[in-house]
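Next up: some structures, all given as structure tokens.
Each value in this text was obtained by applying a stated rule to the coordinates, not by laboratory testing. This structure is a prediction, so every number in the text was calculated from the model and none was measured. Cβ atoms are built from the backbone, for glycine too; each structure is taken alone.
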Structure 1
Amino acid sequence: MKKFSLITLILLLPLVASAQQKAKYVFYFIGDGMGFNHVSLTEYWLGYTQDVFDSRPLSFSAFPVLGWAVTHSESNLITDSAAAGTALSTGSKTKNGMLATGPDSTALESISYKIHDAGYKVGISSTVGINHATPAAFYGHNVNRGNYYEIASEIPASEFEFFAGGGAIESTGDDEDRVSVYEAIEKGGYVIAEGMDDFAAKKDGAEKMMLLQKDGRLRTELPYAIDMKEDDMTQADLVRASIDFLYDENGEGFFVMSEGGRIDWASHGNDTKAVILETLSLSDAVAEAVRFYNEHPDETLIVVTADHETGGLTLSWEKGYNLYFDKLEEISCSKDKVSEEERERMNEISHEAHIGWTTGDHSAANVPVFAIGAGSGLFSGRMDNTEIPKRICEAMGVEF
């Protein structure tokens, strides 16, 4: 019995130690729609591309702490992104469609505000619109996630130092005579940069920034990784810019939330190859945080999770005990770029590869939670998604 107790204590010591270290720099990654099978599929794809009959870990899937989160909302066993984003940002359940507001329409406070009030700098980024449900839940409040103009209009009042991503959906709302949210954001003291070169030219001296795609590019989301041009911004670029702008070795620290939003969109379309490359894009973004962690291992916490699973992804189709990734080589773009007939062919290719989808919507599946660094031991095992923001605050020593 004594031997068993000693072994148990030794195994628990790393988790206890990590829970006691205060996190000064926190990266909170949300792979929108990313279930366990999305991770597994992408790992097997990596193995295939490296010519090994095995899977290969993503930048985050080998993190020492693994947990899983339950995702239901207040109103539905299958959540939407607004309710899930609310849970992940405020630690409270709400009804589907409601954004950082409770079921009674009362505004809920995101951990972004709690952390900012404690003296940390805050950065919010996404590969989709910055006023889309998940990123918006970290600064905005609305009873209807579809009120994009009103939600984006809350950005200046947040006073958060850094926003980046696909821009604002419906930047003038339904009334084109309204003041553009970009104009309001600039009046709120934000310097707007268009592309990474413009960011590099404008960042020095700026107190608050918003980073968008280059002028002339789509302003509602970043392109799918599979469709990107060489100079399109990636999620890794957004994270690298966040670090560049927020890090101050003499400062209080920072909190960065970065969403890989197009994993979800590709999964809604059952777009297998696009899903794989979007998940790899998230992995590349997390790798930027890992590089920072390697320089500040005692003060950095990285948490990677999802708001829900999308698509009911299965790593098998009908009969057979293998996956045939060579079939996916035929696909070179997203379904957005092709005709309906070609989309049907892409569905056939997925089935030939033995990859299946059970829905074009969300599922009730639990989602993974990966963590490394200061306080990471708090994220082990089964948890409700509302626990994640509470545990982040605990790791940072911020009152929730």
Structure 2
Amino acid sequence: MARDAVIVEAVRTPIGKRGGALKDVRPDDLAAHVLQEIVDRTGIDRAAVDDVILGCVTQIDEQGLNIARIATLVAGFPDTVPGTSVNRQCGSGQQAVNFGAQALLAGVHDVVIAGGVESMTRVPMGADAGVLNERLLAKYEIVPQGISADYVAKKYDISRPQMDEFSYHSHMRAIRAIEEGRFKREIVSVPVKDADGNKRTFETDEHPRRSTSLEKLAALPPAFRPDGNITAGNSSGINDGAAAMLLTTSEKAKELGLAPRARIVAMAVAGVDPVVMLEGPIPTSRKVLQKAGLTVDDIDLWEINEAFASVPLATNKTLGLDPAKVNVNGGAIALGHPLGATGARLMTTLLHELERQDLRYGLSTLCIGFGQGIATILERLA
């Protein structure tokens, strides 16, 4: 019997604003919280887990010292269960899942928990910044991602009104999803304290803006260059959150009495121009579709990370996607983008929405700093 890689469970925390509900929660505690939830929901024996793989971008301070191993120990796993941390920048959480799946397919492991975590409140983005290699700078005119997002908009002829409209709908879709309870099954609530020190339960994403409007978005100034079209309103948020998945094989799941919910069909990464930088989802989606033997029309739902509105719009336009199938519950512009967690969050949301709508195939993809992309295709099984 050929080995496969299946998802048994997928959970995430609610996503917090920078300085919001999760500001007092250490990222290793946040990661431990989703690891514990995986155990609670599945009943898996902690000792049966062969490895814990977590994506995290800013691996310094409370996110340093191999946060995956620290979180595994904090969550009460035996000393014998290892953990490793992955950094493929914004694709880290999805890369962690893909690495876990690859280990299963290769026969290296039988059970893996994979996901990601980031507290951009407690460990600010760029806190681990180094000095770029002069040879790199001599070859490429490297710019901040916000400027690259403008480059993407210009290259693919995407206007400011189009980006603002996309961003508005991201918020409206996220708010609708919250109101209809679409996220309830995937979210694990987090105990926190309010401003007065009183205990409360954080259980709803706090980044979506009910009060936003096209007029308000249009009034925002450019955020990265005076003549640019990228604003705070059509960019993703700065956020805190964690997500995790239990991965195994169909054979092992049967042995353990677990029910597989989805199969990881294909995985791909690709490199692109590191200056334009953010168009990685386009070639990577094509690559993963080819690996899977599928076409764009075979994919029922798409999760394209909304690092900036120009990214999913360029992807939609180039691949000819149906907007009604893309980010149906909103994306990072509305929900937020806790860097190391987002890839696993996208896959978690994708799985739950495939189940909710009784659909078969979903594709999750992200752009990545310095010109990369990552994509994964899921097939719902139950």
Structure 3
Amino acid sequence: MSEKISRRELIQKSLFGFGALSLPVAFTGCNDGSDEEGSETQADFLHGVASGDPLQDKVILWTLLTPVDFSAPLKVTWEIATDDQFKQNLKTGTVQTTKTDDFTVKVDATGLQADTTYYYRFRFGSKVSPVGQTKTLPVTTNKVSFTVCSCSNYPAGYFYVYREMVKQNVDVVIHLGDYIYEYGADGYATEDAAKLGRTLPSDNNEEIIKLDDYRKRYALYRQDKDLQAVHQRHPFIVIWDDHELANDTWRDGAENHQDNEGSFSDRKLAALQAYFEWMPIRPVSNTDHLNIYRQFNFGSLVQLTMLDTRIIARDKQLEYKDYITSSGLDAQKFQADLTDPKRTLMGYTQRDWLVDKLKQSTATWNVIGQQVLMSKM
């Protein structure tokens, strides 16, 4: 489906739909966890913990609380310290989560020390989450270590790569997209799912289209023990690709979105809302949950720039079948469209932002994290 929607309309709709995603203000204090709202409600931390978007003085902390009663708001206590016994440089606070947020919890823990390993956890009544480990970015450094991954399709196989990444001593995990896949039980690379014990659950085995569908797919992935373990061990810096929404997504449509599946803009907003709920990512501002291109500085050694070449501005990809005539391929028209200077992959606003960042950079290495393979290394 190719449903046109202006950027202004999309932002207005996203502000309404993503209103519950504004992050709580972190504060230092003391709390024994005895006053959580809904503490009489049974709930547990079943999807692990995660951290992401580290800067020199802050980092996003994430978890999800699964309650028995889905009607009551829940107040969760978070803690972060420089030791795993939570006695040194402890910071703590509380945040409320509701069904509107899918009971996800995201905290921007601020006032941290640069280039420092931290440990964090969440509490709800007597329930305590697993302890996660994270690290802030350095002011100065002579060494940076990344591990990079993408394209994790649950029915296609086990996440052994994530298990190996847990063992690595790296500063950050960079995930370049396709964190989930949208297909149903008979979709791409699912033929061995039953043999592997990786079939999709009965309440989420169709192609995901609605907000609840996307949330359930993330929940499935985050129950994988290897994925939980790597999130628990390392901070992530993430970007989306197409399968977080639908195969071959572009600005106004996708190859895997048909007219009978409803509004593409509604599907797009649902997918992005679930992404921001479930991923440890910091919005570029409290009023912008569409743009995720952003920058991370590892001292003056590495400037990491994360781009969106997929969702916000990408023109529809060219397909040879659209240029077939009775006499064969219309190569002249295809070449003209292919070289049309008005076609864009990331949009003029993002392009200008990137050019400006690269011009201003004083880093030894400028690293670009994005969805398109540029060259072999």
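The maximum of distance in nm of label points 7 Å out along Cα→Cβ at positions 170 and 306 over structures 1, 2, 3, that is, the highest value, falls on 1. Computing semi-axes √(5λ) of the Cα gyration tensor in Å across structures 1, 2, 3 gives 30, 28, 21 for structure 1. Between structures 1, 2, 3, the greatest calculated value of mean count of other Cβ atoms within 10 Å over residues 194-201 is seen in 1.
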